[in-house]
Structure 1
Amino acid sequence: MEPSAATAMNRRATAEDVATEAGVSRWTVNRAYVPGSNISERSRQRVMAVAERLGYRPNLLARSLNTKVTGQVAVLVDDFTNPYKLPVLEKLTAALQAEDMVVMLIHIGQHYDHARAFLHADQRQVDAIVLLGTGFQDDSLQQALRAGGPAVYVLARESTHPDIPSIACDADTSMAEIVAHLAARGYQRPGYMSGARALSSGLGRQQNFTKYWQAHGVRAIPELPAGTYDYHAAEVVLRRYLQETPAADRIDVLMCENDVLAIGAYDVAQREFGLRIPEDLAIVGYDGMDFATMPMLSITSFEQPMDDMVAALVDMLKGRQPAESVLLPGKLLIGNTT
């Protein structure tokens with residue numbers, strides 16, 4: 001058998017090469033790779049056999065020029081110091097790849113701002129942009145939502161933009177469960193440690209925490225602003241609070257906006273100030289990170305339903321579910337810190 005044109009020229013085989021050797025049209029070659037296409041099984045098998053022999057693989061980027069679907073999803077992250085992001089990215093990328101989609105990960109940082117990230121994702125013709133972070137600005141979002149641009153979603157936070165759907169844990173019901181648990185344990189002087197201030201995505205945790213404590217007659221809840229979701233930032237802000245506040249006037253339970261802050265608070269309270277956890281100060285986290293809830297720390301936390309959240313996002317991306325904001329229930333994990 002004479003070598004094929006592609007083999008003789010030592011180049012990548014094309015759809016035209018497969019069509020010539022299989023004795024079919026190029027249209028038939030293209031349709032052979034489309035599930036459910038209207039070609040005979042015999043023709044499909046012949047195309048696949050020739051393609052395998054020639055080492056042909058369809059050019060998905062070229063196909064996207066006709067289908068307008070690239071199978072690429074840009075995920076924008078701006079706080080890689082948060083260890084919770086890694087398992088979220090693991091679940092998200094696995095779910096997308098199971099649906100023949102791939103992730104383009106874009107790091108929002110000091111040298112790459114939001115506007116450039118949105119523009120870069122759009123120029124790459126991604127099918128959608130997923131915001132997995134905190135400080136996304138309104139003007140950047142308006143640019144991303146321009147006519148003809150990719151759909152934008154917020155994952156693991158609540159969208160404050162009417163045209164951007166979000167998939168998040170229900171902050172209202174989660175804080176209702178947390179406050180009910182703390183009140184039942186007899187705590188009466190709550191405090192709240194906040195993280196990064198979001199601009200166009202929110203958590204709603206602090207607002208709901210305050211609301212449910214007010215229902216128990218607690219009006220003033222001190223805020224300890226860490227400013228970022230960083231272990232050391234939590235140490236700094238709690239250290240300052242404990243140094244400046246007399247023991248008799250201190251809070252008796254600290255709600256931390258995520259588990260990273262809770263771990264930092266736990267460490268500085270116990271190691272530097274000798275406080276007993278939870279007798280002198282109870283601590284609650286949020287996210288349900290494995291490290292925070294392992295027996296060594298056993299921090300009370302609220303587990304986000306990340307599997308369900310990722311599944312809902314993928315269903316929206318694939319058109320199996322309306323692109324509308326959804327809030328999903330999580331699970332209170334009671335540890336040794338309350």
Structure 2
Amino acid sequence: MNNSKNRWSKIDSLINDSNNILLSTHINPDGDGLGSQLALTNYLKKKNKNYKIFNPSLVPNDLSYLNDNEKFNQYTQSIHEKEIKNFDLAIILDIGDFHRLGDLANELLNSEIKIISIDHHPHKKENYFDEFIHDTSVSSTGYLIYEFLNFKNELDVESGNGLYLAIMTDTGSFSYSNTDSRTHSMASHLIELGVDVNDIHKKVYQSVPYEKLKLMGEVLQNINFNLNGKLAWFIIDQDILKSSNSNIEHLGGFTDTIRSIKGVEVAIMLHEYSKYKTRINFRSKGNVKIHKLAQRFGGGGHPFASGAMINQSIKIVREAVVSATVSEINKQIYGKDVI
């Protein structure tokens with residue numbers, strides 16, 4: 001672990017010099033972003049800092065228990081725009097693309113607020129941050145917050161609860177390729193601090209809403225396969241959401257589940273976000289890198305877990321994305337470009 005003063009000293013100084021701090025993470029937040037926020041706000045409380053969480057989206061249903069521990073506010077420009085000017089520092093967590101902050105991105109860019117980014121995703125050369133720690137070698141943003149709190153000698157069980165959620169969810173319960181010895185050492189340390197890992201696991205993975213399972217049943221009946229089963233893809237449109245009484249908050253983990261099918265190398269979720277906006281979720285088992293494919297459609301992410309949002313109808317996006325993915329699998333597995 002790198003606890004050197006140089007790695008965290010600038011960010012530490014910015015936090016120390018600030019009185020009103022805004023925290024945010026990406027649209028459709030996950031356990032890594034939210035758990036990192038929970039750990040960091042615990043630290044800010046101890047330092048008597050004024051802070052507020054403004055996220056582009058609400059806490060997803062799967063992680064709703066977090067609302068009992070902290071107030072996660074959804075940023076609405078028409079309501080909160082004037083409040084932004086009261087902050088002197090923004091800490092942005094787990095965002096590989098600044099514009100995944102939604103409306104808050106432009107508000108911050110048009111302000112005098114200093115912006116910090118702490119993240120483990122690949123970033124474009126252009127960024128909008130005054131200071132940042134971007135480390136793609138670690139398993140999660142939560143690991144970086146863990147490193148910072150160790151640097152400050154401020155790690156405790158309250159912060160540990162958020163940090164364990166972060167690494168547990170972003171490593172697929174320590175099963176993904178981003179899991180390394182540092183991840184397990186961190187988990188061990190958190191357990192020693194008193195984090196109840198069984199309780200966190202039950203809250204996240206053993207409290208699934210019936211509506212989510214009903215939606216998954218619909219998905220399982222409508223999986224499409226290409227390349228003799230190496231590519232599996234499925235569509236979530238507005239009709240299927242209505243028929244299962246589900247919503248966007250129930251979609252977490254679906255692409256990972258489809259990827260787990262024997263023989264599948266790449267899984268894709270095509271989600272009809274609105275009539276002319278489609279969300280794509282790519283997952284790979286590890287033999288096909290899909291981050292550049294996501295970049296081609298304006299998104300990004302990790303080599304084996306990426307995504308994008310496209311301002312086109314789901315029909316148009318489906319044709320383009322499936323065709324491009326078939327071509328990419330052919331190139332990387334067979335060394336040829338044949339559809």
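Any read-out appearing in this document is the output of simple, stated calculations on the displayed coordinates, not a laboratory observation. Quick caveat: nothing in here was measured; it's all calculated off a predicted structure. Cβ atoms are built from the backbone, for glycine too; each structure is taken alone.
Numbers below:
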read-out: Structure with the greatest value (metric mean count of other Cβ atoms within 10 Å over residues 84-91, set 1, 2); value: 2
read-out: Top of 1, 2 by distance in nm of label points 7 Å out along Cα→Cβ at positions 308 and 324, largest first; value: 1
read-out: Comparison of 1, 2 - label where distance in nm of label points 7 Å out along Cα→Cβ at positions 132 and 316 is highest; value: 2
read-out: Structure from which 22.9 was derived, mean count of other Cβ atoms within 10 Å over residues 92-99, options 1, 2; value: 2
read-out: Highest-scoring label, criterion being distance in nm of label points 7 Å out along Cα→Cβ at positions 196 and 244, among 1, 2; value: 2
read-out: Origin of the value 10.0, where mean count of other Cβ atoms within 10 Å over residues 36-43 was derived from one of 1, 2; value: 1
read-out: For mean projected area of the Cα convex hull in nm² computed as 22.3, the structure of 1, 2 it came from; value: 1
read-out: Highest-scoring label, criterion being mean count of other Cβ atoms within 10 Å over residues 12-19, among 1, 2; value: 1
